[in-house]
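The structures come next, written out as structure tokens.
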Structure P
Amino acid sequence: MRSVRFPRGLLRGLTALVVATAGIGAAAGPAAAEDDPGWVNTWLDDVTIGASGAPGRTVPLTLTSSGATEPRVIVDLAGLAGVATASFPDWCVTEGTSVTCPMPSSATDDFGTLTGTVPVVIHPAPGAAGSAIGTITYTARAEQVQSEPQQATIGVRSGPDLLDTVDEYVSGTEVGDTRSVPVAVVNAGDQPAVDVRLTFRFPVGLVPASYRNCRYGTDQVLATIVVCTLRGTFAPGQRHELKQALTTTLGPATIGDKRITQLVEPLASAGPLPNGVQLKHRESDVALRLRPVGAPLDVIPVEATGAGGQTYLRAVHGAFDIVAQGAAVTGAVGDTARVTVGHRNDGPGVPDGTISGDSVGAFLFTPPTGVTVLANPLGCSPYGDEEGAGDAPATWRCEGPGSVFRAGTSYTVAFDLRIDSLSGAPGEVQPFNRYPRVDDDPSNDVAPVTVG
């Protein structure tokens, strides 16, 4: 979802309105609210299209408003002359190089904010060559409201331009399932692509099938990287899909949300291979192949936005068990004792934070009363009330082992504690959160830390 952008002029207007309202006083509140004209905003991304002869591209012009009367966007196409042409839906009004589009009837209402999309089809102008640059100027308006004009750059580039059109969200998958992963690409450029490279990333737990024209490796967060070379000529506008299924099995380590990514590139201009991954062939009698589907497109659909695609598997249940590992503090009053606390993943599921970018496997350690933590271990810091409550010590939060918490491994931290009393209440260690869900045996999620 695109973030709403507020023009500087609109922000100044809203600031002035707030100041004026504050000066009038509470009694003027309702009248001020009745006079509020609301706000309106619009956004169009920059886009690169193929040179003359390439198919057109559909791009979304987003219009957003709240409390505004007759929100609309006014587009000036004069800056496209000789570079590209732009066409709009029939509910927009065109006068020369100016186009006015009202808020689409299909706009969605999210707590009083309307958001609608105007599909704009951009074709290269006849004779437009690579490196040509044009602009589209657009301004959001409503009754008593006008934002500052903005510009989108329309560039022209000659050569192949492969786009991946897969964006699939899947629910209801389970460990043990074998699933077909769709692959669909289209050439939006003005030149054919000869041979392509497909690069896939299957997150931990997913086991892709073997194909003889692919190489396989594992990255630092246990994802399987698959790099495939597919031969053939991919003409401008032509869609291609897999001739046979690319399958993957949801293995025992699968748990939580999983995103399978794919990237398509012309082989001649493909970027570097994934860093730090050793790729090897696997034995197989089957090869992945792409086949043309349907007639060449004159216009690329709005869903095709780049060379990357995804298949998103939602909330795979999976089985796993996180076991807290407590400790006993031993010694005499005044002694310093080192204790090691943490937790272990008994698997088979592997908590995986690579989608969010978060570290997983963090835990909380509350020392027993009667001891003092002498230093902050690396990766740990006081959490919540640093002074504790009364005589109770502070709780410490220790970061997890990284983006994945491997099955069969432990994450522990050593704390140096000074023993001040031998009659303190026990402390405890437990997971910081139950990620990605409460595990299959919550009874062992908390372990005591005692003094004796």
Structure Q
Amino acid sequence: MPASVTVTETQQAPVVQIVNDLPLDTQIENLIRGTDKINITRAKNTKVSFETGADKTGLELLPESTRKRLEADGIDVSKGYPEVPDRSKIPIFVDQAHAIRDSDVPFVDRGKNADPEKKALFGAATEVINLTKNVGTEIVGLQLEDLTDQQKDELALLIAERVVVFFRDQKLSPTAQHKLGDYLGNIEVHAQVPQVPGLPGTSVIWVDYQTKKGMELNFANSNLSNWDSTRYLNVGNQGWHTDLVHERQPAGYTHLHLDAIPSVGSDTIWASGYGAYDKLSDELKKFLDGKETVYVSAHQYLDRDDPFGGPKRIERVHPLVRTHPATGWKFLYVNRGMTKRIVGLSPVESDIILNYLFDVYEKNADLQVRFKWTNTKQGYGTSAIWDNRVSQHRNVWDHEGAEPRHGTRVTSLAEKPFFDPESKSQRESLGLYLHKWD
């Protein structure tokens, strides 16, 4: 309970007697956790506050296709949907959030020792379609639930090479999705994000639910963060970003399965970090290789030592150019929303260089793929599995909520970022032409 005081009036001045002398940070934490109206469950810009536990109001807008998928998996939604993490366990202070995953966890990339020809995966598919020359592949004729371990390893390598791989017409349960994520890495269990009941780490991607709860997303503001993410905070998922860059071991393979899909619109775009690196001149590559960058969390917290100083983000230092453990290729590891500064440069120098690198990712269409989620079979869902290390992505909210869109996401955390000075870029490794500037 917060500290209480007793005030005794005297002829000179009131005397204040401390009855319960708790530290200030403890009082603040007790106040926040005990006050439902204070938002500790989402980033500041969403202005959404969820109540702990299964949410009955979510059932009012739950798409029928989603309900059928959940019930077929034996998931009980009778008490409500989605399930919001326990308020008592959501971090209040930066140090609490930082400590959630602050030690090294073993990780070996499943694609590292996979068959480079991917004979088991490709041989079982009816069709393999490269959606663009450099990014994005669709696999036809396979069910993700039925893949063998060998096929999963080859899929991991394919994702690492092609950035993102798609599977339409999937009968995929949330439990099976979670199991695949566990195979690919260490599943991230998010402290704030609503999840599928009974499946921690299976996050609910449902903008319709957030807007119902008060998130102010509209046609006018949905893309503002792509101009200036410091002035116009990201609302929803429309700003270019890479997930969980602030983690000690950031996101590796991420799997989003949509079970409710608008008939038109709501596409997602991915961009390649391999290609972004290869767009740079040799001289700029030499300058950036070995540099470190400060990355920040999307969510904000209080500083225990300065609780009235405004919200703060978790900060972590990683290489600006990373090497992928499975492909061995270099890639550019930045994104506009969560890359703060380059270590060792002045703020002006850092801003100028980073803004150029953001533009390289965002403005080169030959490094990108735009995917339309629709299925060919009614009652089925579509999956996208991408490598968060080597990519950025963003949603296109052009359907404006006119039709339901719902999905579940499982993210597998990967290795502690590293840079191998002996590694090569993608085009260099594949023997493709690299321009030499005069």
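None of the figures in this text is laboratory data; all of them are computed from the coordinates on show. Keep in mind the model is a prediction, meaning the values are calculated, not measured. Cβ atoms are built from the backbone, for glycine too; each structure is taken alone.
Key figures for this structure:
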read-out: Distance in nm of label points 7 Å out along Cα→Cβ at positions 82 and 210 - highest-scoring structure of P, Q; value: P
read-out: Rg/Rh (Cα atoms, Kirkwood Rh), for residues 274-393 alone derived as 1.21 - corresponding label from P, Q; value: P
read-out: Parent structure of the calculated result 66, 47, 34, given that Cα extents along the principal axes in Å, for residues 58-305 alone is the read-out and P, Q the choices; value: P
read-out: Among P, Q, structure where log10 I(q)/I(0) by the Debye sum over Cα atoms at q = 0.08, 0.10, 0.14 Å⁻¹ as derived comes to -0.72, -0.95, -1.16; value: P
read-out: For 13 (relative contact order in percent (Cα under 8 Å, 6 or more apart), calculated) the corresponding structure among P, Q; value: P
read-out: Which of P, Q yields 2.8 [distance in nm of label points 7 Å out along Cα→Cβ at positions 242 and 402, calculated]; value: P
read-out: Per FRET efficiency 1/(1 + (r/R0)^6) of positions 74 and 178 (r between Cβ atoms, R0 = 25 Å, to 0.05), the highest-valued of structures P, Q; value: Q
read-out: Entry that produces -1500 once helix-only ellipticity at 222 nm (-39500 (n - 2.57) for each DSSP H run of 4 or more, over all residues; to 500) is calculated, selected from P, Q; value: P
